[in-house]
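Once you scroll down, you'll see the structures, which are given as structure tokens.
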Structure 1
Amino acid sequence: MTKPEQDQFSIEVHQSIAGIEPSTWDACANPAWRPYNPFVRHAFLLALENSGSAVAETGWLGQHMQLKSSAGKTIAVMPCYLKNHSQGEYVFDYGWAEAIQRAGGQYYPKLQISVPFTPATGPRVLAARQDQVRQSRAAMASATDQLAARLGASSAHMTFINEDEYTDFGELGWLKRNDTQFHWHNNGYSSFDEFLAVLSSRKRKNIRKEREAVAKAGLEIQVLTGDEITQDHWDNFFHFYIDTGDRKWGTPYLTREFFSCVGDAMSDDIALIMVRNNGRWVAGAINFIGGDALYGRNWGCIEHHDCLHFEVCYYTAIEFAITRGLKRVEAGAQGPHKLARGYLPVTTRSVHMIQDPRLRSAVADYLEQERKAVARDNKLIEQHHSPFRKGQPEDDY
């Protein structure tokens, strides 16, 4: 893939997403030819900024790029941040930072091309026209090199990207990295029971047992979308989010204001699953609705109930996806435990531009071995640990 001539385009860099008109951004982010992705919407990125979640003070200084033609027309946009840490990314490079710092170099600041705190695959170079995608990627890659040099950034990292983006940036010399998530895939199921029927007997019985445990607890589960979601729901959900985050992961990344901002701006893209016990809200999970997928993001609870996490985050999400005719459920960044609940391994992808030749060489060798290990492990999981009955056409999943 060749780089375009500089006089064919210009690049503007904005420290706030507010510097780009929402209609201009969204025309590039979610054109009709690409499945709708809620996380690259202007409203989602603006909610992260306006709520104080992803701003300079938290280590996320916007460097959002706007690619324009020589006539001044916006061709593509790209979410980008200058960072002084590696938190909230879900593609871990702490070892790289330590290595270059031990050698006397500096890893931070770096450029992060991603949606903050969101380990969900989607496009990063957002082009309005399909016939301008590859040209836009080449232009953005060149602009990123120049921006990194100007800002003194050691590197640039584009994470949770589509396969074709991964291929194109690899051809431009960026280092390629793979990892694994577990996704549920909809094979045209008309009901949850129809999905259960294709699982192995042991897995099917275990899921039914887990769902029965929640049902026997007498909990009330509601799936709320659009105007059904109130500020009271957000108050309670944030309580769950903070409580669970404090106990498991330290300081949570998202502020209370974020949920109000995103709820006000894009409530129809949200499926908020809330759990009530004797009239009191006790747990919840937020999901975002894409054009072909349901994206599970954050979960929290203030009461322990056996199997409730599985019910809310996996089984209720699957039922919602079946009802909406969505092709898959992406339930977040972690979890081989999802395998027993009908989720299969999926390769996730990122690309990395590293300035220092010493670090680049070492990372390239490491990533080559890591890609082989990821491919081997995923193949073994599908061959020997699939939750589906033998003889099922797993390639369809």
Structure 2
Amino acid sequence: MGLAKNKIIIIALGAAGEGISGGDRIFIEFTRRWSEKCKVKIYTSQSGKRMCEALNLPPRVIVHDFNFGFIEYLSKILFSIYLGWKLKLENNDIVYSASEFWMDSLPGFILKLRFPKIKWVASWYQTAPNPLVGFAEGKRQERYRWKALLYWLAQLPIKPLISYFSDFILINNENEKRHFKKFEKKLVVVLGAVDTDLIAKYIKKFSKLPKIYEAVFQGRFHPQKGVVELIKIWKQVVDKIPEAKLVMIGDGPLMENVKLQITNYKLQNNVELKGYMFDGDEKFKIFAQSKIVVHPALFDSGGMASAEAMAFGLPCVGFDLPAYVDYYPTGMLKSEVNNISDFSKHILSLLNNKKLHVKMAKSAQRLVFSSMSWDNRADEVLRKLL
């Protein structure tokens, strides 16, 4: 196929902080596999490089990292414009923008103008919500409309650039297609996945560990993810099972809100906060020691975080969001959106009904191992891009 002739340039300047977003996970897992067939270079921040190192990208991947100083966001945008004018490319090169953020998309746009014969692959993994509605699908008391407005404004000038100038647009569910009706031929649906080979090793390693957590959550502490609502949900669970323990993996802007809710509901002995965790013994041990995984997102385009836990045979409970038709056709009990009581009832059903738990556990694990492998996903996408 002549794959060695292709050079892939990944612009991931938006990568920031200690954690890893869904878009970060996608470009890293693609890179790990694509680099076996193509030359891959990544342009990222220093925190982005640390993330690549933490997730053990192979040495064959060339990572260029940059320090952006005090006003980081603005510095990244200015540098991204400079990078777009500086890089020299060849006709068969592929430029992959790891996110729709300005600092990742603008270099792709500029390079496409300078080198029309390259392929620009733009990522658009989630469309910002209507600012009047906020981060919610259904009723929600706190909708975080200001954050939604900023997100919407940030995407507004980038969408036409991606729509008209990119060669491919990566989206992560069928529902997102409605936002690009005139450009459907460019769309490549990238459903989330997990490293099934890696997880299979950890399943075997931790197979005999006792279950010490009733539930585990993994994700950003962000308005989208329903983390504050999760504490309210867990209070209802504890009212029925006083010793029930929830462990939460992740961090983000709502961490203090979550801590306050834990204190208000007197759940200090029932909720354990672990912060961010990259792949490895500590995180996978928690999955092995948990009974179910909870994913209470109220605005979501995917949900890869839960799939890792489901691979360990953990049934999932989530809200019935449109994206989950693609992501979780089985293995998840879906609650009425923003109905906290319905969500807690599903949790209690899995914890109290062994037959239901076994059935859902098998379907969750089967779903992940049959259709959510990064090896397969990376190969499918690369073939479309070439």
Structure 3
Amino acid sequence: MWIPRELDATLTQTAGSRPAVVLTGCRQAGKTSLLANSFRDHRYVSLDVPMVAEEAEHSGQDFLRRHPPPVIIDEVQYAPTLLRHIKADIELHREEAGRFLITGSQDFSLMEGVAESLAGRTAVLTLHSLSAREYEAWSGTTLGRVALVEWMLRGGYPELHSRGLDAERFFSDYLATYLERDVRTILGVRSLRDFDRFMRLCAARTGQLVSYTALATDLGVSPNTVKSWLSVLEASKVVVLLEPYFENLGKRIVKTPKLYFLDTGLCSFLLGARTPDDLLRSPMLGTLFETHVLGQIVRHFANQGRRREIYFYRDHHGHEVDFLIPAAGRFELIECKWAESPGAAQRGFAELETLVGRDRIISQTIVTPDRGTRRASEAVTIADSVSLSFLSSA
């Protein structure tokens, strides 16, 4: 059963104006399904088949003669040399839009090839797993406090919902496929068991400052190895590293980024949560909700084809704001609270007002799991994590 995606409008508009569109995202986000559903007149070829990938890599011209545009080319990272031949084709057909729709799951290698071969000729969009808003629109379910726990437990991978799959089995298979195909190929990791342990340790640290040394000590590897492994998770759109905001380089308070998983279902599975009650009793419930909120904000901008910087703020006195979104020198401030009746007074909000000036604050929002929007004070709004009404561009 097809689940409509918010990125569809942006994707269709972009493909109508550019000769090539590259669609990236984590495995199982629904990239192929979205392209196939939205561009039914395009041919389709997958480089996931080794024999096809070999032809594309070593005989690019012959490959394009066999699969002429307009064409969807799936998993192009398996034949990066093909991008040069695509570039040559685009040079001959500069005025034709939508000739190549390209997907890739390994963002690092794919983007390197795009930068070298298709610079200025392609648009790059990112598809994440389902947002809570997309799920609501499709299912007709309202994700209030109780239903939201179930959502965070299952996450947004489309097949889980469209096919009604068992989440535990899905994530077990997902990890096995991801570890074997992507991680072993890219990093040449000798012990997949160590990398699996690494992912579980990262899940336990979602919403926390990254300590490369602590992770390395727990795993018995070097900090550089941890950095390398974490870069793979980040480039694969499994996690995001949030940088701290600082007004002045000389007064930077926190230098360490915070780690967040982009899908709470995968994170919950790695944490060992199997039922909603597991999450409700977990000391990580609040942190997982914060992880959920960030994921929804990231999806919101990605589905519009926009790249917006998101930061966090923390000083040495313990004042902090979960998320800070800059816009033309001004800021949207966002704090996440699982509590049913959060107080309007937030020390982090007040500290940032002092730091940057009240006139530079666009909005101050406390996000809770309860639906709707209401005023907590003259300056502070309480809003939900699904509608994202608190974002100026929502």
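Coordinate-derived values only; no laboratory data. The structure displayed is predicted, hence computed values, not measured ones. Cβ atoms are built from the backbone, for glycine too; each structure is taken alone.
If distance in nm of label points 7 Å out along Cα→Cβ at positions 279 and 311 is calculated from each of 1, 2, 3, which structure is the one that comes out at 3.1? Source structure for this number: 3.
On distance in nm of label points 7 Å out along Cα→Cβ at positions 87 and 175, which of the structures labelled 1, 2, 3 is highest? Checked 1, 2, 3; max of distance in nm of label points 7 Å out along Cα→Cβ at positions 87 and 175 sits with 3.
Using distance in nm of label points 7 Å out along Cα→Cβ at positions 239 and 367 as the calculated read-out, with 4.5 as its value, let me know the right label among 1, 2, 3. Numbers along the way, then the final one.
Details: 1: 4.5; 2: 2.8; 3: 2.0.
The read-out comes from structure 1.
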